[in-house]
1. Can you tell which of 1, 2 yields 19.7 when Kirkwood radius over Cα pairs in Å is derived from it?
2. Thinking only about FRET efficiency 1/(1 + (r/R0)^6) of positions 21 and 61 (r between Cβ atoms, R0 = 35 Å, to 0.05), which of 1, 2 has the largest value?
3. Given -20500 as the derived value for helix-only ellipticity at 222 nm (-39500 (n - 2.57) for each DSSP H run of 4 or more, over all residues; to 500), which of the supplied structures 1, 2 does it correspond to?
4. When mean count of other Cβ atoms within 10 Å over residues 29-36 is calculated, the result is 14.5; to which of the structures 1, 2 does this value belong?
5. Given structures 1, 2, which gives the highest value for mean count of other Cβ atoms within 10 Å over residues 37-44?
6. Match the computed value 0.40 of FRET efficiency 1/(1 + (r/R0)^6) of positions 69 and 141 (r between Cβ atoms, R0 = 30 Å, to 0.05) to one of the structures 1, 2, and report its label.
7. For structures 1, 2, calculate distance in nm of label points 7 Å out along Cα→Cβ at positions 101 and 133 and state which one comes out highest.
8. Thinking of 1, 2, which structure, once relative contact order in percent (Cα under 8 Å, 6 or more apart) is computed, gives back 24?
Structure 1
Amino acid sequence: MHAMSALLGASDLHRIARDLFHLQVPWPEKVIRSLIVYVFLLAAIRVFGRRELGQLTAFDLIVLLTLSNILQNAMIGNDNSLLGGVIGAVVLLGVNFGVAWAVFRSRRLERLIEGAPKILIHDGVVQRDAMASEKLTEMDLVSAVRREGLERIEDVRLAVAEPNGLISVIPKAKG
C-alpha cells in the first residue's frame with residue numbers, strides 16, 4: 001500500500017476509493033430498481049414467449065444484448081460505483097434464488113412463472129395454434145425434428161415446446 005500511495009499520491013487514492021465505494025444513488029433505490037427490472041424481465045419473457053430461451057437466432061441475440069444494455073442503465077441509475085454494481089448483482093441473484101426456491105416448492109407458481117409445455121406435433125400432425133402461440137416457424141420445427149435424427153414430421157409421435165424453450169421430440173414407434 002505504501003508503494004501505491006507513493007506512486008499515485010494520497011489525493012488520487014482518496015478519489016479512487018470514493019469512486020469505487022461511494023454510492024451515487026441511495027441503496028434502497030438501487031434495490032427497488034433491480035427488483036423492478038427483474039420482475040419486468042420475468043413478465044416480458046413470459047408474455048413474449050420462450051423462444052428467446054431455447055432457440056436464439058442472430059436477431060434474438062441482438063435484441064437480448066440491446067435489452068440488457070438498456071435495462072442495465074435503468075438498474076444502476078446515475079451510479080457507476082463498484083459498490084452500486086455489487087448491490088444490484090446481489091439483489092438480482094437473491095431474488096432469482098428466491099423465485100427458484102418458490103417455484104420448486106409450488107406447482108401453481110411454477111406454471112405461472114415458467115408456463116406449461118405445449119404440444120407442437122401430435123401423431124405426425126402439426127398443431128398450428130400451438131406453433132403460433134410459441135412464435136415458431138415450420139423451419140424451427142423441422143430443424144428440431146432433424147436434430148432427433150428424423151427426416152419427416154410424419155415420423156414424430158410427439159413434439160413439445162418445453163417451458164425452458166427447448167423442443168422435445170418423441171419419434172413414432174418403428175414397425
Structure 2
Amino acid sequence: MGGERVRAEREASAQTAGRILIDLASQRLWFLEGARTRLEAPVSTALKGPGERRDSGCTPRGLHRVRIRIGAGCPPGTVFVGRRPTGEIHGPELAARFPERDWILTRILWLTGLEQGRNRGGNVDTLRRYIYIHGCPETVSLGVPLSHGCIRMHDRELLQLFDLAPAGTLVEIR
C-alpha cells in the first residue's frame with residue numbers, strides 16, 4: 001500500500017499547487033503551498049472519532065482529494081440538502097424551526113479517497129460515504145469533534161479555503 005500511497009500523492013499534487021492538511025487530534029485544518037501556510041482554521045470532525053467504514057459516523061483518515069466543489073457563487077449561509085441549494089439562507093429563525101438539523105451551509109468540498117482498501121472502494125469509500133468539508137452555523141463549536149463524519153468549518157474560513165482549493169487538491173486527514 002505504501003507505493004500506491006506515494007503514487008496517489010504525486011498524482012494529486014501534480015494537479016494543484018496547494019494541499020489541505022486536517023489534524024484530528026488538534027481539530028485544525030491548514031492549507032499549505034509548499035512550506036507556506038495560506039490558511040489555518042479550527043474545524044469539527046466526527047464525534048465518533050476516526051474511521052473509514054460506511055455508516056460508522058467517523059471521519060476517514062489518509063490521502064484524499066477534492067473531487068467536486070459545490071456552491072460557487074451562492075451567498076454565505078446558503079442551505080444545502082442532498083448537495084443542492086434549498087433557496088434558504090441560514091439564520092436564527094430557520095435554526096429555531098429546525099433545531100436538530102445537521103446544517104450543511106455555504107460551500108461543499110466533496111472528498112474522494114486515494115488509498116484503495118483504506119478510504120477508496122468497497123465498504124470504506126469516502127466519496128460514497130458523502131464526506132465533505134462544509135460550512136456550519138457560527139453557533140456550532142469548532143475545535144471539538146461533533147460532526148457525523150464530515151469536516152465542519154465556519155463561513156469566513158470556508159470561503160477562503162474554497163477559493164484556494166480547486167478540484168484535485170490533495171487532502172490528508174491524520
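Derivation of every value follows stated rules applied to the coordinates shown; laboratory data play no part. Everything numeric here is computed off the predicted structure, so don't read it as measured data. Cβ atoms are built from the backbone, for glycine too; each structure is taken alone.
1. Values: 1: 19.7; 2: 16.1.
Going label by label, the one that fits is 1.
2. Working: 1: 0.55; 2: 1.00.
Max of FRET efficiency 1/(1 + (r/R0)^6) of positions 21 and 61 (r between Cβ atoms, R0 = 35 Å, to 0.05): 2.
3. On the way: 1: -20500; 2: -5000.
Traced to structure 1.
4. On the way: 1: 17.1; 2: 14.5.
Among 1, 2, the structure yielding 14.5 for mean count of other Cβ atoms within 10 Å over residues 29-36 is 2.
5. For this comparison of mean count of other Cβ atoms within 10 Å over residues 37-44, the top structure is 2.
6. Numbers: 1: 0.40; 2: 0.70.
Computed on structure 1.
7. Values: 1: 3.3; 2: 2.5.
Largest calculated value belongs to 1.
8. Values: 1: 24; 2: 33.
Of the structures listed, the value fits 1.
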